[in-house]
Structure I
Amino acid sequence: MTAANQSASPPLNVVVCGGGRTGHLAAVLFKQIPGVCVSLLTSRSEVVDNHRRSATGITALMPDGTACAARLDAVASEPAAILANADVVIITVPAHVRPALLRAIATHLPSNKPIYVGAIPGFCGFDWLAEHSLAARPNAVIWGMKDVAHTAFDLRPGVSVRMGGAKSTLYVGTHAREHDASRAALLAHLQRLYAAPVELLDDYLEITLTPGNPIMHSSVIYGLIGPYGQWHNKVFPAPLCWWTDCPELGAYFLERSDEESQMLCKAIERRLGVNLSSIKPLKQEIIEAYEDQIRDHETMLSVLRTNQAYDAIAAPLVPAGDSTGYVIDKESRAFHEDVAYGLALLVEMAKRLDMRLPHIEAIFHWNVSYMNGLRSSALDYFPETWPA
């Protein structure tokens with residue numbers, strides 16, 4: 001859509017929920033678009049305070065070294081303050097935070113018009129969670145994006161965020177209940193908000209089952225400090241990055257997990273009669289998403305280590321406590337989101353289909369043990385009747 005067409009379009013009220021890297025970057029980029037009003041809902045008090053004090057707002061530092069700033073239309077910690085006129089609500093908080101957030105916003109969403117409520121990324125069965133949480137809002141059109149539109153890092157809450165690599169194409173799915181007219185209207189909104197092409201998927205399972213963080217983070221952790229890892233029962237002498245420092249063993253377990261994830265997709269296709277051919281092996285997904293940002297396409301390990309979009313993304317480490325060095329943070333979202341809400345879902349799906357995923361199961365149970373058990377999980381809202 002051209003700038004002229006955008007300016008002629010009716011106003012679009014977008015509420016971004018989540019004051020993390022993805023939320024900050026999305027809000028700044030959306031605010032560059034004529035006719036788009038952008039509000040940010042966040043529990044970070046410093047972000048709210050900075051909005052009140054700053055005339056310039058939030059700055060996004062671009063990959064080419066330039067910067068763009070945006071003063072958002074509203075920043076608040078209370079849903080009632082910014083949701084009444086929303087057209088599009090984009091949830092960017094981690095999966096384990098989404099149930100509480102949806103409960104908090106449900107009664108404040110407009111009831112007199114379609115309201116497009118989506119998650120970025122939309123994995124961990126967001127369609128099932130939103131259907132359950134927004135039962136009193138049948139006007140809500142439930143959607144999710146397969147992955148983030150851009151990587152983001154170096155967040156200074158309320159002040160700045162740095163943009164990393166951008167996806168070449170964005171894929172979006174809707175809940176199975178949504179009609180063609182709702183899907184078309186959603187697509188029009190998203191095409192207005194994003195520069196990259198946006199394509200609608202046929203089935204939301206294409207998002208839920210797309211290989212991503214749930215197998216990526218858990219496999220790398222297992223390869224680093226699991227029973228066969230170089231750093232098992234040891235501390236790291238210095239900080240490290242998720243992908244540029246990925247061990248060979250982590251890449252090995254990731255490939256095995258990806259193979260089992262593909263097996264699960266095939267089993268679901270046979271059982272439900274759906275087409276999941278859009279779900280490609282993880283290595284292919286990454287290469288297609290980042291294209292020329294990857295210097296070496298040869299192996300899973302080289303793809304992870306040489307992807308410029310993944311550069312400088314730090315692993316979640318905390319001081320080791322009674323000794324010098326660092327350990328993997330048990331409170332990281334790599335556990336409480338990716339394991340509890342992502343990997344748990346794959347394991348349960350396989351169980352209900354009477355199939356085994358030996359590597360995924362071993363990685364899942366070890367990660368659960370390391371994080372001292374599950375506090376909550378996607379199984380809290382995964383339909384009891386699935387796969388019926």
Structure II
Amino acid sequence: MKLFDELVWRGLIKDLSNKEEIEKLLNNEKVTFYWGTDPTADSLHLGHYSSLVTAKRLAKAGHNPILLVGGATGLIGDPRPTAEREIIAKDTVLKNIEGIKKQVSDIFDGKAEIVNNYDWTKDISFLDFLRDTGKYINVNYMLNKDIIQRRLDTGITFAEFSYTLIQGNDFLELYKRKNCVLQCEGSDQWGNITTGIELIKKKLGKEAFGFTMPLILDKFGNKFGKSEGNALWLDKNKTSSYELYQYLINTDDSMVIHYLKVFTFLSKEEIEKIEKEQLEHPETRVGQKALAHEIIKDLHGEEEYMKALKMSEALFSGDVKDLTGKDIDLIFKDAEKKELGNEMILVDFLVEKGICSSKREAREFIVGGSISLNGDKVTDLEKQISKSDAIENKYIILRRGKKKYFLILCK
């Protein structure tokens with residue numbers, strides 16, 4: 001399967017400026033292309049990763065990647081569909097750029113060229129920008145951009161309105177400086193891509209190309225990589241490999257094959273084999289396991305994946321005694337925590353801490369074997385809970401039933 005056909009099969013093509021030429025470029029030539037992002041945080045998140053994987057896929061096929069970090073555009077902010085973005089302080093933007101540059105370099109094994117559009121934008125005067133860029137793009141053309149149209153009723157500032165000109169100028173500069181003829185982005189950037197193509201055509205008399213990838217959504221239509229409004233960061237110090245594993249292993253069955261196509265480098269044959277097994281035995285979660293393995297391995301390495309797997313399996317099986325304090329802190333970072341001071345009868349502790357609603361319920365759970373401390377079932381109604389039960393003299397993992405966990409912190 002040729003590269004363009006593979007991108008189509010994986011569901012990675014939405015908009016195309018010139019299908020015939022792009023197909024020819026991707027399949028038969030070695031071209032320079034770019035993908036860009038604004039430094040709104042010091043780490044990219046899982047939503048960005050689908051685009052990065054596509055860029056990496058093109059690089060593996062022999063094309064030359066340029067990854068643009070928007071030091072200039074990040075100071076303005078890409079228009080959102082609903083409201084204006086907050087302006088980010090310049091020193092924050094600089095800090096974010098350094099974080100993202102390192103992250104991208106690691107993902108591409110140091111083989112991607114990373115540029116900052118601030119380098120060619122900082123010395124352009126306002127009058128020069130109006131004469132050399134604004135002169136070539138008609139206001140009516142800008143008003144027809146989908147994202148701008150959606151903001152007209154609520155209002156859009158001149159700064160946001162001008163954003164598409166700055167990004168369009170990026171494409172023009174990369175075309176002149178690097179012979180970059182192709183831009184690929186998420187579908188929300190289509191209007192900005194076509195502005196660049198238009199500038200290159202009008203100012204240089206040359207043809208450039210662009211395509212977009214569909215935004216990756218979950219089964220509810222939310223952006224992939226979001227959890228209760230919080231991004232799943234690619235930086236393992238912000239989102240641990242264990243947290244990432246838990247998110248991916250719980251991917252809905254209806255979406256997992258699509259995600260394997262988008263986010264992994266598994267071949268068509270490998271994915272089809274997984275799909276067959278998934279349909280026949282969904283309880284094995286073979287697709288989710290493959291997805292978690294491939295993404296974490298690519299981002300953080302095999303060792304980090306094995307750590308995440310170990311922690312997950314320990315919690316699932318209840319065999320938690322080999323976990324370290326650091327492991328437990330990661331696993332239960334957002335879990336409900338209870339404190340234990342002096343030794344006390346477990347029945348009383350369960351009621352006092354709200355783990356059980358009454359002593360009667362607490363006794364029923366214990367007698368029924370539904371309470372465990374650090375993996376050991378408790379059936380003795382006179383059991384005393386104390387620091388002697390703790391891992392590293394600090395942690396007691398209390399499980400009630402099959403899935404309800406509480407972290408007890410011993411003073």
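Can you say which of I, II returns -14000 when helix-only ellipticity at 222 nm (-39500 (n - 2.57) for each DSSP H run of 4 or more, over all residues; to 500) is computed? Don't jump to the answer; show the numbers that get you there.
Working: I: -10500; II: -14000.
Considering all the candidates, the number was obtained from II.
Quick one: mean count of other Cβ atoms within 10 Å over residues 91-98 came out at 15.5 when computed from one of I, II, so which one is it? Intermediate values should be presented prior to the final figure.
On the way: I: 23.4; II: 15.5.
It must be structure II, since only it matches.
Looking just at FRET efficiency 1/(1 + (r/R0)^6) of positions 43 and 139 (r between Cβ atoms, R0 = 25 Å, to 0.05), which of the labels I, II belongs to the structure with the highest value? Mind showing how you got there, number by number?
Values: I: 0.45; II: 0.10.
Answer by largest value of FRET efficiency 1/(1 + (r/R0)^6) of positions 43 and 139 (r between Cβ atoms, R0 = 25 Å, to 0.05): I.
Suppose you compute distance in nm of label points 7 Å out along Cα→Cβ at positions 51 and 219 for every structure in I, II: which one lands on 3.9? If you can, show how the numbers build up before the last one.
On the way: I: 3.9; II: 2.8.
Derived from I, not from the others.
Work out which structure the value 24.3 belongs to, where Kirkwood radius over Cα pairs in Å was derived from one of I, II. Mind dumping the intermediate values first?
On the way: I: 21.6; II: 24.3.
Value 24.3 for Kirkwood radius over Cα pairs in Å corresponds to II out of I, II.
Each reported figure results from applying straightforward, stated rules to the coordinates on display, with no laboratory input. Bear in mind that the values here come from a model prediction, so they are computed numbers and not experimental data. Cβ atoms are built from the backbone, for glycine too; each structure is taken alone.
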